[in-house]
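K.L.:
Heads up, there are several structures right after this.
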Structure I
Amino acid sequence: MPLSGAPPVAVAPATRSARAGHIAFLASDARLAQDSRARLVARYGDCPPDAAEIAVSLGGDGFMLETLHRFLGSRTPVYGMNCGSVGFLMNSFDEDNLPDRLARAQLAELHPLRMRATTTRGEVVEAVALNEVALLRELRQAAKIRITVDGRVRLAELACDGVLVSTPAGSTAYNLSAHGPIVPLSANLLPLTPISAFRPRRWRGALLPSTAEVLFEVLESDKRPVAAVADFTEVRDVLSVHVREDRALAAQVLFDPDQGLSERIIAEQFTV
């Protein structure tokens, strides 16, 4: 994620204002999240998202990711409260003393990956991902993909169900399910992980420097079509996909003291 030698995440106690009436409450469609939002708005007021000092996301990790994308590139920090089934990015839900809780929260600044995908029709689609960029086979046959890193071919042909590049923040998501390594935020590394690799069968992926630029080229694209997915953006029938970290964009995420993202990622490595 960051340039070599630079920390990928700025973590510090917040000194921001968290005044009632200056908080935007956003909720998923789930009934629990909607009911929670109604109570919080009645208690603390509500502010339009574009004018808010802080955004509070109510739901699970999926809605939190949507909220972070919405505020990506702004300086508005997002504080998640869990009203869903998964809450790795979320804080516990509590209606009491919310302005004080927000004022004491710790800030994590995350940089996304930028995907530039070229389709077999010649279309070019760009998107950003805070979790991962994944290439996935579309049909029953395995995909065949050439992998180039910083202009050098590292794997001439990977036969697989897919392959992904993850951010450290996203290394506990799809990357972990694909048996990729969990990466601490301070590691300056990006996991490159195959999904059900067939050939070379023993290849388990690689850890790349956060400055790396990765090019995936789809081989036999007519016979073995591949889709590329960057968080919520899916592009079908890709011919090539270029992935790099985008340091020009950042998501501001808030966590309760002693429950920051770095600690959660470390703790996840000891979960059995």
Structure II
Amino acid sequence: MSRLYLIAILSVLIANSAFAQQNSVDTLYTGLNKATSFTFGNDAIYIVEAGAHRVLKLGFEGKLIERYGKRGSGNYQFDNPVDIATTNGLKLFVSDKGNNRIQVFDKRWQYLSSIKAKEQFQTGSEINPMFLGVNKFGEVIFYNDGSGSLGKYNEDGSMLDEIPIPSEVISVDGIQISGDKVFILDRKSGFIHRLSGNGFYETFYPAKRGNTFYYKDEIVYLIQGSSLKSNGKGQIKNLYDFKSETLVTKIMVIDDDIFILTSNSLLKISL
């Protein structure tokens, strides 16, 4: 009996050890200045460093390749950039909030154009772009903090639609575009709201105390306090606990890896 008991204990310890190794954290890059967002191109990771008003280009292993931009209002310059997204790695879009525009670059970081509502449509209003993403059609969708609505543009910068925020949404604290769906993090209500591509309300997911999230394959990955959790297919799993509550600004799930951006570091958890 004691021998069987010992085998059982060893089995549990081995299983726990394997689980801990699967959820180890690697620091890919550190020393960031108020990083707010990142995205994956075909050959690199791009990080928005709002505190330095620039974008960093890293290799997938975390090696710094290039720094782009500085504070200013010209092309290649930024004033409080917030978010970044890409269309299949071919074009990069940066929400340049302080300059009331979205700058568009190609994969070689050559400036292509800027989305600026005032200039393009000869109106008295300017866009105030915050969070943005790209749908499966290559269209850019962003939250316009000035109008409290979603703007939709094609990748050439032509306006397609202005989508009102549904009444169910109290605050917009982050968005993700997945396929043709729009997901909105609403910290005040404690939910992630899912909208159709045209802005029609579809459903919601619980996200109480959620700081940031990522949706993939019907699973919501959520930073909740000092924990990383997944919620999907009828199961809630605790994937990782930080030593203390950490300011996580964005997460992405690529294959079996979860990439976590804090205000000063880019981390990777391999599952």
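Here, each number is a calculation from the coordinates, and none is a lab measurement. Predicted model only: the values in this text are computed from it and were never measured. Cβ atoms are built from the backbone, for glycine too; each structure is taken alone.
K.L.:
Here mean count of other Cβ atoms within 10 Å over residues 65-72 was calculated and came to 20.1; which of the structures I, II was it taken from?
P.N.:
Structure I accounts for this read-out.
K.L.:
If distance in nm of label points 7 Å out along Cα→Cβ at positions 217 and 241 is computed to be 1.7, which of I, II is the source?
P.N.:
Working: I: 1.7; II: 2.7.
Value 1.7 for distance in nm of label points 7 Å out along Cα→Cβ at positions 217 and 241 corresponds to I out of I, II.
K.L.:
Output the label of whichever structure in I, II has the greatest value of FRET efficiency 1/(1 + (r/R0)^6) of positions 57 and 145 (r between Cβ atoms, R0 = 35 Å, to 0.05).
P.N.:
II
K.L.:
I've got another one for you. To which of I, II does the computed value 3.7 (distance in nm of label points 7 Å out along Cα→Cβ at positions 97 and 193) belong?
P.N.:
I
K.L.:
Now a separate question. State the single structure among I, II that was used to calculate mean count of other Cβ atoms within 10 Å over residues 185-192, giving 21.8. Can you show the working numbers first?
P.N.:
Working: I: 21.8; II: 18.0.
Matching structure: I.
K.L.:
Which of I, II yields 13 for relative contact order in percent (Cα under 8 Å, 6 or more apart), as computed?
P.N.:
That value comes from structure II.
K.L.:
Of structures I, II, which gives 14.9 when Kirkwood radius over Cα pairs in Å, for residues 33-168 alone is computed from the coordinates?
P.N.:
II
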